[in-house]
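The data blocks that follow each hold one structure.
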Structure I
Amino acid sequence: MFNWDNIALRLVIAAQLLAMGVVRAYFGAPRRKQQADASQDDMREPAWLTATLGLIALLHFGAIVAYLLNPSLLRWSAFEAGNTVRWIGIALGCVGMVGEIWSAVALGASYSPKLQISDEHVVVQAGPYRWIRHPLYAFWLPVTAGWGAAMGNWFIIANGAVLILVLAAIRVPREEAMMMQGFGESYRKYMTHTGRFIPRWRPMQAK
């Protein structure tokens, strides 16, 4: 007997995953970018970090695709979740995915899946970048938590959390150091009125 709720949930997640893939592929296409020259080698992501993130992402998205194709493949890491919880998870994932796409569109030509600075990169302050410096990472938290809840699978939540932790603890400091090296005072000034992952609270000034 088919579980129509389960099928609908999987279709929504698949649509979200496809939308994110298309947007990131479009803005991250190599043909749209100039390669950084040899003098900028110190402003590129180290190979070990790229490989580490690639392996974690492969595990994370591989588990998601496996579930979408056949949920029984991940039965060993499943937990009980009622339909209400699962649909709340879908709603949370939708909110996060809208933020992901909004962030990628705001970056435009400055988007790159790897850390590097090329001639066409600028300090983007449009869209969610008006308030936070790393919205692509921030919005991924509700996406992965929502998908994990919708799928009723702790393994997907766990490796998604590991991916976010590595990004936040290792990649983000390197990314900000690279941006300060590449853009200097303009990026330092930008940092003074934005938060890393949540908007910076600023008290109202008396008039």
Structure II
Amino acid sequence: MVKTPETHSQSTENKILEAAKKVFILHGLEGTSMQQIASEAGINKSLLHYYFRTKEKLFDAVFTYAFHYIVPQMEGILSSDSGINDKIERIVTEYMDMLSENKFIPAFILHEINRNPDRLYNIMQKSGIKPEMFVNQFVNEIQQGNIRPIDPRQLIINILSMCIFPVAARPLIQRIFFGNNENAYRQFLEERKKVVSEFIIQSIKP
């Protein structure tokens, strides 16, 4: 297949995003330089600036890129004919997988919540996240008697927080409970998908 200038440009941009993701995971937003990202991507800094003029714009692009993967998955789950228990299990699995593959996201969210919540909100909006989609789904399940009456916002926050915290606190959890053994920690995260799903499902039984 012959690469056109357009496909080559897309390939370079994707390479930059993947390189940036690796560097952001290691050093975070504040500790990352454009030179580190350029070196990881195997390009010069001038070419990096051609695609992304600032580190902040690149970070926003990486964040949005990560959520562009999860949003369609969530929409597909919520619009399916599956029962509420199955939907919760699939949402937890998809969300935790996304967080595990993009470890910089929890720390970034916690940092930006206090520093610049408007910026965070705008990035999430651009990613296509629609909180009302989740709220309406759970309201319908309550009205049908499939789950007990509960504020849908409480339910959504329960799911998010139980998924996010083990990833956000990975350095401490991995050291305290697993002797800094990364494989043991990864196994724990895999098992946690089932634990969180079962906990949520039990908590909303009518």
Source structure (of I, II) for percent of Cα pairs over 22 Å apart, for residues 114-193 alone, computed value 49 = II
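I, II: which one has helix-only ellipticity at 222 nm (-39500 (n - 2.57) for each DSSP H run of 4 or more, over all residues; to 500), as calculated, at -20000? If you can, show how the numbers build up before the last one.
Working: I: -20000; II: -26000.
Attributed to the structure labelled I.
Which one of I, II has Rg and Dmax of the Cα atoms in Å, as calculated from the coordinates, equal to 18.7, 66? Mind dumping the intermediate values first?
Details: I: 18.7, 66; II: 19.2, 59.
Considering all the candidates, the number was obtained from I.
A value of 2.4 was computed for distance in nm of label points 7 Å out along Cα→Cβ at positions 10 and 66; which of I, II is the source structure?
Numbers: I: 1.5; II: 2.4.
Derived from II, not from the others.
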Could you figure out which one of I, II the value 21 for relative contact order in percent (Cα under 8 Å, 6 or more apart) was computed from?
-> II
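Quick one: distance in nm of label points 7 Å out along Cα→Cβ at positions 50 and 170 came out at 3.3 when computed from one of I, II, so which one is it?
Values: I: 1.5; II: 3.3.
Clearly, the read-out refers to II.
Every read-out reported here was derived from the displayed coordinates using simple, explicitly stated rules and does not represent laboratory data. Computed from a predicted model, the values in this text were never measured in an experiment. Cβ atoms are built from the backbone, for glycine too; each structure is taken alone.
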